[in-house]
Structure 1
């Protein structure tokens with residue numbers, strides 16, 4: 001007898017959305033699920049233990065996903081042969097070998113589930129599913145991630161129609177809805193995507209959030225805030241973080257943008273605009289290693305690793321403004337005002353050719 005569902009995640013954000021989807025499925029009495037956390041590009045630290053303690057999933061599996069660079073044989077078929085036909089011929093073998101490379105590391109039989117949900121199927125797990133001919137649901141890598149990067153087309157420039165046709169036959173693999181075995185590609189907002197495939201479906205994150213109970217929000221906080229008491233105290237400005245007279249609160253979401261010195265200048269300019277009249281909270285991106293504590297001692301830096309979305313689950317937490325450069329914030333429910341600076345702002349600090357990938361596709 002087949003199991004109901006499994007979610008395959010690569011980031012804290014993926015795991016957060018998987019938990020939200022499963023909490024909603026509980027209300028709808030749609031069976032149970034397992035979750036798989038890939039360690040290829042992320043350290044989940046003690047998240048697996050907290051997921052198990054929550055009881056949201058029957059099983060929590062860790063997956064030692066293998067990149068192509070870990071195999072000389074796979075990489076031998078990932079070289080430029082000088083023409084598109086030769087490259088595509090070797091890509092057929094590359095697709096099969098990268099999928100096969102995963103086989104001994106897959107922690108659970110994915111063919112034993114009625115529904116397999118994969119976040120970021122561009123990673124080797126997508127090749128494995130293609131290799132094993134397992135049908136699955138792809139889920140967008142990040143909120144409205146297609147707005148800035150049409151990942152499938154950007155990774156397959158040149159002979160796009162031919163490559164898309166080969167992927168539809170299962171000969172090569174293309175992510176984000178183009179694989180022969182991808183049932184559908186789930187996104188928050190279809191209109192935010194650049195020419196999405198026909199099997200794209202829209203499931204707004206706001207609709208999922210509306211179905212969560214106060215108990216569900218508490219479960220999310222317990223799962224994703226390892227140091228809950230300290231983090232909540234920092235955010236609310238209580239205890240040792242109490243500033244006495246309350247000021248308007250502004251939260252700045254950082255991102256691993258630009259080179260380190262340019263990034264420091266960029267966020268310094270943003271902080272300077274708000275620090276005199278506001279209590280400034282900085283939430284660094286998990287991959288952003290800039291020393292914000294040392295550079296901006298007048299701000300509150302919340303360094304803990306957790307998805308930004310969980311801030312909306314904290315009872316009593318709110319800010320007057322949340323500010324980001326390119327992070328999409330359609331699912332921010334704790335801010336009175338959202339300030340999205342966008343690519344025009346980033347153009348002032350970095351060569352636009354670096355970050356305007358999708359726009360370049362249409363030129």
Structure 2
């Protein structure tokens with residue numbers, strides 16, 4: 001299997017993919033990892049570290065083609081291979097592709113994965129390790145460009161090969177998700193739906209949601225919107241400005257990060273539009289949606305408009321729809337009962353159902 005993995009600078013794909021290879025090795029999978037950036041620097045030792053995008057486009061494209069030519073010649077010698085590259089660059093030369101369609105067709109990948117990450121860890125890694133001048137708006141734009149360019153790469157190379165958007169996340173479990181996408185394609189893929197900003201500041205409910213997310217990931221290949229959560233940033237920026245503060249203090253990668261409050265406010269519209277588009281894209285690449293509707297302290301449902309829209313989108317996309325309905329004082333509306341394949345009244349009931357179905361002989365969780 002040949003897997004092409006893309007993602008903007010600042011995701012730290014190299015270490016992540018090394019972890020993927022180590023994890024796969026536990027199951028007898030031998031993966032050769034090709035880090036295109038490292039190979040290009042090795043091919044041109046005269047280029048100082050971090051300066052490769054400063055060379056002429058002609059030399060840059062020539063160097064990349066040379067590296068891919070070698071990979072194409074050798075990749076058949078390996079049981080599995082991961083090509084760690086970029087789909088697009090935006091630098092002093094402007095916006096330009098980071099791949100060649102002809103060589104990609106020669107490589108003929110079996111799987112494309114575009115990795116994404118949240119603004120906070122991206123900003124921290126770039127500030128700490130890459131010293132690339134950037135604004136928060138740059139990060140939002142680069143991320144969206146990489147997603148689109150990867151999709152174009154897949155469509156122009158082998159439109160029958162699967163293509164997934166995958167959040168890097170902060171949990172080690174995302175390595176298992178990557179492994180499942182690559183080596184357990186029969187395992188059902190689920191989009192996890194649950195309220196987020198609607199229940200902010202409610203630790204008991206947030207704890208239930210965490211348990212739900214963890215339980216589902218033991219059985220399904222999950223696309224979890226909680227792995228990339230930025231909706232809270234504009235709210236905190238607004239609060240900071242009201243208090244006369246110029247910065248927003250957030251936490252990422254175990255560190256405290258200070259973001260310019262005015263910059264955060266400037267990307268509010270981008271954050272919301274990308275959440276809207278990205279969550280629907282994650283539903284489209286899944287087989288099912290599993291939605292957890294917790295109970296508020298007054299016994300009513302914590303049902304946000306976002307969750308309702310996700311359920312409707314999944315239904316209209318002919319996905320399997322499963323709902324865990326916790327509220328006691330209010331029954332699910334007809335818009336839920338008429339679109340859900342099954343409604344559970346507790347997490348235990350849902351777990352029992354999925355555990356029964358979690359068998360390779362079952363058509364429910366495995367295709």
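Coordinate-derived values only; no laboratory data. Not measured: the values here are computed from a predicted model. Cβ atoms are built from the backbone, for glycine too; each structure is taken alone.
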### Which of 1, 2 leads on FRET efficiency 1/(1 + (r/R0)^6) of positions 86 and 318 (r between Cβ atoms, R0 = 35 Å, to 0.05), largest value
2
### Task
Assign the value 6.3, calculated as distance in nm of label points 7 Å out along Cα→Cβ at positions 46 and 326, to the correct structure from 1, 2.
2
### Message
Quick check: 20.1 is what I get for mean count of other Cβ atoms within 10 Å over residues 174-181, calculated from one of 1, 2. Which structure matches?
### Response
2
### Task
Assuming -9500 is helix-only ellipticity at 222 nm (-39500 (n - 2.57) for each DSSP H run of 4 or more, over all residues; to 500) as calculated from a single structure, say which of 1, 2 it is.
1
## Note on the structure
The highest value of distance in nm of label points 7 Å out along Cα→Cβ at positions 302 and 334 among the shown structures 1, 2 is in 2
### Query
For mean count of other Cβ atoms within 10 Å over residues 182-189, which of the structures 1, 2 scores highest?
1
#### Entry: Structure responsible for 22.4, with mean count of other Cβ atoms within 10 Å over residues 126-133 calculated and labels 1, 2 on offer
1
## Note on the structure
Value 136 of volume of the Cα convex hull per residue in Å³, for residues 22-229 alone was derived from the coordinates of, among 1, 2, structure 1
